[in-house]
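A.B. asks: Dropping the structures in below, format is structure tokens.
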Structure I
Amino acid sequence: MLCAVYKSIRKSQTYLYIAKRDDFAPVPDPLLTQFGPPQLVSLLNIKPDTELAIIDANSVLDAIQKDGYFLQLPPPPVDYLKEHKTWRKKQLEAFNETD
């Protein structure tokens, strides 16, 4: 399926995939308002076996066929404090086991 990919100038790392270039009719107005003026990034021929950076190609294709668009949001931020606490807890447990 040939898809047009747009990036948001308001929301970093947020992309909108639609089936036809410049046809935003399937996209809800509130979403377009928050997304801001779409900026064309690429035209992609997405197939089920296409490897995309963050999302599964089948998820994109299914959403476009069902809803007429796919919205790719940025990955959640990494909670380094939580990771450190988990690591530190494992370190302390390993230290206590050696005693």
Structure II
Amino acid sequence: ATPNVNDATNTIDLKLTGVTDDAHNPGVGSVSSANYTVDTRPADTIGPTTATVALASSALTAGQTTTVTITFTEPVSGLDVSDFVVPNGSLSTPAANADRTV
């Protein structure tokens, strides 16, 4: 396997034209194995690098609230209000889903 590669589309192909049966009849065509995956990347050593932030409503007046949904590409921990900058507003304590990705 090639180092630092994750490839999910691999098969082993066999050309039957290179073999014969006991009656010396040549093989015909080829066959392929089922798909297999190869992952030679090193263990995860980089933290989250991307997330999406979506607002239920993007036009608020004084005193109104909206739900903010943050979706991470991998589970996170330690997220709290101090991680945000919210000019002209405030956030309540974030709540995570069971997978810790939202």
Structure III
Amino acid sequence: MTAYLVLDFTVLDLPAFMPYIEGVPAFIAKHGGRYIVRGVEPQVMEGDWSPERVVILEFLTAENAQAFLADPDFQSLKAVRERSTISKLILVEGCI
């Protein structure tokens, strides 16, 4: 079943975040993922959720998404994101 990683983030240090921006696409592709939404400013339609930037990644399965996040070679880039942003990340499965 298709799965999605949804990232809501605020960049604290753009120069420090740049290695992540440049390096993460290869790891997404390595695990069969693709961008659906890439770092856009969302328009809040209801409620009090106020994300600054949103990324949505699509993977073939939840296992692929989890493998992407757990990839040992990705951990140094993940640490870059964790140091240079405030991030909230969820995994959801699709309907099909």
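A.B. asks: So Cα extents along the principal axes in Å, computed for just one structure, reads 33, 30, 15; which one of I, II, III is that?
C.D. replies: Among I, II, III, the structure yielding 33, 30, 15 for Cα extents along the principal axes in Å is III.
A.B. asks: Say we calculate mean count of other Cβ atoms within 10 Å over residues 11-18 for every structure; which of I, II, III gives the highest result?
C.D. replies: The structure with the largest value is I.
A.B. asks: A follow-up question, please. Given a value of 21 for relative contact order in percent (Cα under 8 Å, 6 or more apart), calculated from one of I, II, III, which structure does it belong to?
C.D. replies: Matching structure: II.
A short reminder: the numbers here are calculations on the coordinates, not readings from a lab. Because the structure is predicted, anything quoted here is derived from the model rather than measured. Cβ atoms are built from the backbone, for glycine too; each structure is taken alone.
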